Structure I
Amino acid sequence: MWVNISAPPFLLTGFPGLEIFHPWISIAFFVIYVSILLGNGTLLFLIKEDHTLHGPMYYFLAILAATDLGVTLTTMPTVLGVLWLNHRNISHGACFFQAYLIHSLSIVESGVLLIMAYDRFIAICNPLRYTSILTNDKVIKIGLGVIMRGFILIVPIIITLPQFPYCRSHVLSHAFCLHQDVIKLACADITFNRLYPIVLVSVTGFLDSVLILISYILILKTVLGIASGKEQVKALNTCVSHISCVLVFYVTVTGLTLIHRFGKYVPHIVHIIMSYVYFLFPPFMNPIIYSIKTKQIRNGIKHLFNRIGT
């Protein structure tokens, strides 16, 4: 069954009770939106133009930046539409497609952080074979595998959404569409749509985080085996940016999960704010982290500003 085009559209929600402040709130969101576009766009431009950044670590960083851009470009247009123009209607087809992109890109981001941990593991634990293990062909295959995993695994629950009748309220909880929001409005058996995401989170997010942890345990073991304290610090410094991005992503994921699962008595506005933190904080912070912590990125930004200045 395809989307019923005659069905009434879903209604997106901004900040309930704070509608009078929506124009002011939108200013902050717009500034964050532009910052994310500029930050991640600059990273992609630098990695493309600077030949010193043509290596596995930076290729994976480019995928992370592209994923962050994708998440932001998928969510923010409807958010700003609600806050600026009070444009709340969204068709079923557009809503389901937005949910598909949001959830797929979230899985992709988790996978990218995992392959970046793998990159650091090879660089520190097996440095002499780094270039032979992470060849350009292998980097492409790993990158495509992570992207395909995200976009394929989410399909089973998204393709069921057009089959459900939506006879309850058509009001969603956010200014963008999420699978868990949509199925609450369905008048049908949604057992599969409740159980599959739990399995999916276990297979992707939980497994990815465990593998990242294991990789850093092995990295730490290798670093501690280095005799020189200076070399130990140098080796660990190459991991600081990635560790920071991992913490930013998984802390926000954990916070959002805890709020949704156990925050029954938490005000609804807190749920909404945590959702925005989850979707906006990592894309906003990741370029800043790499700009501050990675010398090659800093130098690239300086050269870029010098070129603009002249």
Structure II
Amino acid sequence: MGAESNESLDVLSVFLTGIPGLESQHGWLSIPFSTMYIVAIVGNSLIMIAVQGDPVLHEPMYLFLSMLAVTEVGVSVSTLPTVMGILWFDARQIDFDGCLAQMFFIHTFSCMESGVLLAMSYDRFVAIYNPLRYTAILTLPRIICMGLGITLKSVTLMAPLPILLNVKRLPFCHSHLLSHSYCLHQDMIRLVCADIRVNSWYGFALVLLIIVMDPLLIVLSYTFILKNILGTASWTVGYHILAVLVLYVPMIGVSMTHRFAKHASPLVHVIMANIYLLAPPVMNPIIYSVKTKQIRQGIFHVLFQKKVYSICSSELLLRK
């Protein structure tokens, strides 16, 4: 009976890893991690609220920035439960289906993030090369279609991943211990003891489409832009380039680590994966809030407007 229970547990569950070698410090490590999650979720939520609530920000660039904030919140919320569960409660076990679901959402939101950054580079390209027709080209219906297209592309590309890793199709006969605090495709296929050529080739195709093709198109777009703007005007696209680097440098790093540094210290894999998933959601609100005056004003406007409304409502109630 005990053997059957263990076998059932092996099939239905996998186990996550905290910070290797620092397990006794998880309580203290939860402080910076929870701080980063708060900054990521609150910061990106404020950008969404500011863009939605301030008519001045209903322009293509800020609508794309709002889409980027949605993807950042999605990535953060996808990883938060397991990461903080391990750091706070040492909850390492996760249901296999839940692991597949988390893997799907992490990769889908990451793909969407890449697509939005590509759309933002196109937005800047149009603004620089055809400023007189900027609003005529990037109309609201077209922006909505671009957003829906990015979402559909991401979901379509990532939907096969859980199917290809179905436990009924592939036997998971190795240790069911993953090397991160969340489920990634490149980590889960290492647990399989069967022919994974289909998984590997599909993963490689995704790398080409997302980590290679998107950055190449973005670099091409910004190269044309930077060649045709003068002096300090180049700073208008500087924060876009910084946001691109914040996403793609860790993304390429974690992909290269999994493929070519399999025997590296587990701590290296964990650090790279955490930078890949936490750096963009944390840094982008800071980058765009510091570098974009309109976003700062939009956030202050929304917050101040709500505060004034609350004070006025309280005074009216007291008078009654």
Structure III
Amino acid sequence: RATRALYMIVYMFHMPAFILISGYFSRSFDMTAPKVKRLLTSVVVPYLVFETAYSLFKRYADDSPDMAISLVDPFFLTWFLIALFIWRVTTPIWHAIRHPLPVALAIAMLASVSPDIGDDLDLQRVLQFLPFFVLGLLVKPEQFQLVRRREVRLLSLPLFAGALLFAYWAAPRMQLGWFYRANSAQEMGAPWWSGAVMTLAMFGCALVLTVGFLAWVPGRERWFTVLGAGTICGYLLHGFLIKGAEYAGLFDHYTWLSDPVGLVVVSLVAAVAVTLMCAPLVGRALKWATEPEMNWAFRKVSARR
């Protein structure tokens, strides 16, 4: 129950925080040739490469010969890349309209009560996580500085303590599907109206916890700062570790891994593994897939133009 509570806390804010920061760094996106080129090479190409890689990995590691490579039905974690592509190309729209965040929240609420959206491009997640990306587009640098004030850091301590107590109470009572945003309320067996209510409630909770988390992000360069440049590798590679353990039946064969000591061991191994995946050496080795140059694929645009 304690492990489930911790899991719920992390899943409440870790993707919202990631998406909000992605929105923040997309504020200057427009449809000019250099920006489109970077979007294609840093988002679309990695999606194509890793969607294919994960599909093949499942086919052979899980003995699933019928596993098809589908570029419109993201497998496991590749949904974030296609979502980022959709969010970023809509950036000019959010800059143009008068009240972007309420509109994005309305779209997310409608998605949460629409079971017919289907699995193509994982649109449920794209739409339900949309408000966090739009909020990131609206946040200004000075507002990030306000979050880093000492008072906010101190307030975040009782905030997370209270959130942990609530999560411990809610752990046996709440479906984890609400955190994934991959299904509508009806698909989870809940009343349709609960989708809209939970969308607003989860947005508020995720935003508060994100602020509490960002308050403790260091402002100075640390030993782990360099790892930040390699987070895309950590994100895209950690799925092979998780799925590999699943396909091998690791937790079925070694049941002690589900005991308290086993959970600590798994956590430490995962922490070390992801740290190594974010190392600069790995980033350089995978640059062909995560940030390829591909100048041969694009037209040259004159400086005057």
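Computed from the coordinates by the stated procedures, all read-outs in this text should not be read as laboratory data. These numbers come from a predicted model, not from an experiment. Cβ atoms are built from the backbone, for glycine too; each structure is taken alone.
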Item to check | distance in nm of label points 7 Å out along Cα→Cβ at positions 34 and 66 - highest-scoring structure of I, II, III | outcome: III
Item to check | Answer label among I, II, III for the case where percent of Cα pairs over 38 Å apart, calculated from the coordinates, equals 14 | outcome: III
Checklist entry - Thinking only about mean count of other Cβ atoms within 10 Å over residues 218-225, which of I, II, III has the largest value? => result II
Checklist entry - Out of I, II, III, which one gives 4.8 for distance in nm of label points 7 Å out along Cα→Cβ at positions 170 and 242 as computed from the coordinates? => result I
Checklist outcome for this item: When I, II, III are compared on distance in nm of label points 7 Å out along Cα→Cβ at positions 178 and 282, the highest value belongs to III
